[in-house]
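Pasting the structures here.
A short reminder: the numbers here are calculations on the coordinates, not readings from a lab. Please read all numbers here as calculations on a predicted model, not as lab measurements. Cβ atoms are built from the backbone, for glycine too; each structure is taken alone.
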Structure I
């Protein structure tokens, strides 16, 4: 991507060299509907770190080694800012750095360890099968609304014991948090979700049950009771994670498999490749476009980063880095697990606690869907709608199949 000179609406501080400026708006990368991840990967044709003057101006790390290093270095790269454009309000606990972040992570981890996820698997599989058996006789579906946005959210709502009938409303309200480049819609979405959660959190604090929200509402942080604002922040983080990330991964995975019958057949004939397939799909179709804030003036490999600068550390760029994974644009289910390197769930102290559950849900999708509808394709006359933002996603994906073959 060729460097561009500044424009009137661009933000380019004096310390940013012209040679590092790129005309790249990550909310609308060119070619997003053809292959969102390839659209991002055009940045690899330029410097290791570039400056985008869009959305208030920010750096973008384009190499896997730098992305992983920055995620794991809170002394120089703080998690205080979680959005681009910047927001004045700090997110707790996501916006905390070590050691303040640790107690909140410790609070959440038991619910997402392998032992806990194993107990959820039967329910996840049941929901997946029920959805597929309802869809199969139709011969076609809009995959995101009929399956991808149902499975993980039904599971999540069960974990936190929130009403299942609120699923569609919650997803609708949350959409601006992940996709809007404007601060006002994001703020309205945050406020609406906080208002929704507040009545449940207050009730759980007064009369706790066995669910995860009750554990959060009554937790102790460093030997003192968690504050209401802290508990609300943790609940918001859980809600955001449960509503979007896995649904997006399922969407990209289904899109790839619809276009690649050989890969579908390979998984059916060689179920031993399932763990590799899950990891390979996660690597190839990274979701989160995380950001960090520079803690102090810092020369990073010859690039001067000024205190307060925001730098984006997009996980997809690590997954598509040939220095991490040979032939990274190729999806290879026979690739050894040791060769599948990515940062899809982050790195360092903010590694996503829900990674085990996400992997399990993707695997269950592959196993249940392919067992019942092994031959599916993009519905003729339709085109997928993909969207880039703070998280990448599939907005709409129509699939079709032969009903007789799937019965």
Structure II
């Protein structure tokens, strides 16, 4: 059972619903039931191969929100019944607050182990976007930290997706022997094929314009404002590029207003909204430079596409990006450095190509899907062995 901080419809619109099937870790698990805690209604979606996605409805009204604690109790009891009926062996939560709480309570009531994935430094995300960057209670991080500590310490294994998150877990009382770093895995085969979409034709980009690519959430925690500031500076000096913004988010309205008020920026920025996964892949392959000032899975994909990346020197980026070899790693909020780095890569396509090739090689060595699934299988086998008292 996987408690996920996602919903099926959003994944379907992005064309990434197939990723839910990867939770069987290459056939290690016979069946996977994914549970999404907070949606408008209850429903069950068959994913194929016996796998299911179960959405638990709360609704959006004031009364429903007030009844949220009862909803969590109802959800936990439903999960306990499912664990017993389906003979679930292990539970995984994809974040340490709501999903972690559901996993923690279900595991204790049902008598099965649970593991907890750690995907971000939520304190850093809160610093970047105090409203939406991280889980809060009444807008404050402090009341949430005890819950994180409870769920992280209670897990049989804590699974940070990168080494830089290990201190975050240790600071919350997780013992080092219970931590296993499990990197994100990417299906490189999908990025080795010729692009399925001609992005120049689809988005009407002239052949004499280099493509800069951003694919991700339009949010403050992704430094979208800094990116647009850099592009504004660059547009004041040259007119040989287009920045394609693929994705949506809370800053869409703000970006639209900025483009209306700034003809120079509007000339070089093309928002395309949510697009399919194959279109994102094609965009990443066609671009001259990927801009990923903050990135997780998106950064891995950008490197896997074989193009140079521009990132800030924050969180885990130096684990993947080597400055001057696979891309550029720049000081946080140094908009001028971002501008100059992009300009230099546009001016020297040969260097950009070499960096892109090196980025792909490094990403493949660290994030190939078969290898990361093998790591997860070893972790799960270890958890199951421990829960059975040491027997294989």
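One of I, II was used to calculate distance in nm of label points 7 Å out along Cα→Cβ at positions 195 and 267, giving 2.4; which?
Of the structures listed, the value fits II.
Where does the value 0.85 come from, among I, II, when FRET efficiency 1/(1 + (r/R0)^6) of positions 131 and 227 (r between Cβ atoms, R0 = 25 Å, to 0.05) is the thing being computed?
The read-out comes from structure II.
Thinking only about relative contact order in percent (Cα under 8 Å, 6 or more apart), which of I, II has the largest value?
The structure with the largest value is I.
Starting from the value 0.99: which structure in I, II was Rg/Rh (Cα atoms, Kirkwood Rh), for residues 187-234 alone calculated from?
Source structure: I.
Give the label, chosen from I, II, of the structure having the highest value of distance in nm of label points 7 Å out along Cα→Cβ at positions 51 and 315.
I
So Rg/Rh (Cα atoms, Kirkwood Rh), for residues 27-90 alone, computed for just one structure, reads 0.99; which one of I, II is that?
I
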